[in-house]
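Alright, structures below, take your time with them.
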Structure P
Amino acid sequence: MLKSVLIFIKKFVLSKKKNHDDLDSPTTNETNKEILNKNLILKNFYKDCYQIFKGEIENYDQLKILEIGSGAGFIKKFIPNVITSEIIELEGVDLTINAEHLPFTDKSLDVIILLNVIHHITNSEKFLKECHRVLKYDGQILLIEPANTWFSRIIYKNFNHEDFDENGGWNLTKNGGRLSNANQAIPYIIFERDLKIFKEKFSSFSLIKKYKFKPIHYVLSGGFSYEPIFNNKLFLKIIRIIEFILSPFNNFLGLFMFIKIKKIQ
């Protein structure tokens, strides 16, 4: 029944699918920038995420902050001193880096930010080891990633091109590019299913905050694949009201989760 309702929403609230022949090409990134500029609902999803990050960083203007997987995003409008990065060279992005081999000296960064990125990184364990190496004492990793909830599994397994395999491992096993290769369940796998293993492997990290949120905002924005038929401030306000009402049930409905990790030694 619910799946039928979601198919109805997809058909009548979202218009036709955009054509992304090569997700991993720099051209797609320019297309995504255009989508963000035109799609008010999607742009405000990103704004909300950036506000969360900004709110978690005290005296951000005095810190050395790295965003990994910046893509078409616009985090500098909220945290101007952030160093943006991508795995391929992109216009408007500061650095071209591999997240598994960060080009920074030991204990040189204060904060590392990822927005829907860790589930695209081939070897998550290597990445986390690199984070530990480059972060200062009390340094932070801030992530917003797909959540594993009753509702999110329906969405991610039926209405998204990326894999969602909650029985998988920490690493990606398929071949693919920076966007096409993914397992959206990896944040759940590392920070929930295998939390005990994470704590054993990374005893110098402390997971100090985690919560699920945003059950409908991204879906009704159409993301980067669909165009919302309702793309105005009134519709955005309705989404915010509905998400406020649903907030007590975010552990069952949230599509995303915020994770804050601190380096404690």
Structure Q
Amino acid sequence: MKKQFSLIELLVVVAIIGILASLILPTLGKAREQSKKALCKSNLKQLGLTMFMYADDNNYKAPFTSRAWGGRQTYDDFLSGYDGRDTLTNAQLAAAMLSSNTFGEGSTEIYRCASDDSKWKYGNNSTALGRSYAITEMRNNDNNKRFLGMSHGTISREFNELNKSSNTILLVEFHTAGNLLGNGWNDNKRAQTYNSNDAQGNTPHDSKANFLMTDGHVESLTANQSLIKSDGSMASTNNISNTMWDASPNRN
């Protein structure tokens, strides 16, 4: 004769399943995030190779960025033709954004972290393709110690002039709805802006974002870790000399 389960027994089983699920789901969530972080690292490594291919054809220089916020011809524009896309037309280079209607999502996936859930749009145009990474920002000379990065406007560093390539940042993660392919609002970033965004809780991967270094490897760092100077002290975002943000040739 088959045993009939009582209502109480069934409720106990359901409760046990619920408890087990509550224990397992956080672990699954962490594993999912680790997978997204690994994909992000892979994207950055691919972008590093793309940068080096571009540099080989352009006097070993990093790609240029927009001349001003919201400007045109961003670093990713210059990488077209190397990143799996065809070289952009003059009209596409001059456009304020690139649309998924033209390029599709797949052709630009390496520019987006899987953990980036930004709702990218340009004005009311929700077909704008997003970007999760920004190149470090420099200026015309190295006198302004906030801007010692790799590229800005019509100037950029030569990879062969760097004296600490394994400890110099090339690309940083910067997740925001305004970070759009082909648009200059967020294509380059300095430590000051990055740390301000971090203070608002916007740094991905449990506040330990991925950074592409100028030798092509990727590191996961907190904002503070990226500001540690070569002598072990902590730098101010107003003076990033001798930190990972410093790409100047005379860096110690």
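One of P, Q was used to compute Rg and Dmax of the Cα atoms in Å, and the result was 22.0, 89. Which label is that? Clearly, the read-out refers to Q. Can you tell which of P, Q yields 14.4, 48 when Rg and Dmax of the Cα atoms in Å, for residues 121-232 alone is derived from it? Going through each structure in turn, the value belongs to Q. Out of P, Q, which structure matches 2.2 when distance in nm of label points 7 Å out along Cα→Cβ at positions 65 and 241 is calculated? The read-out comes from structure Q. Among candidates P, Q, the computation of mean count of other Cβ atoms within 10 Å over residues 129-136 that gave 27.0 used structure Q.
Each value in this text was obtained by applying a stated rule to the coordinates, not by laboratory testing. If you're wondering where the values come from, they're calculated on a predicted model, not measured in any experiment. Cβ atoms are built from the backbone, for glycine too; each structure is taken alone.
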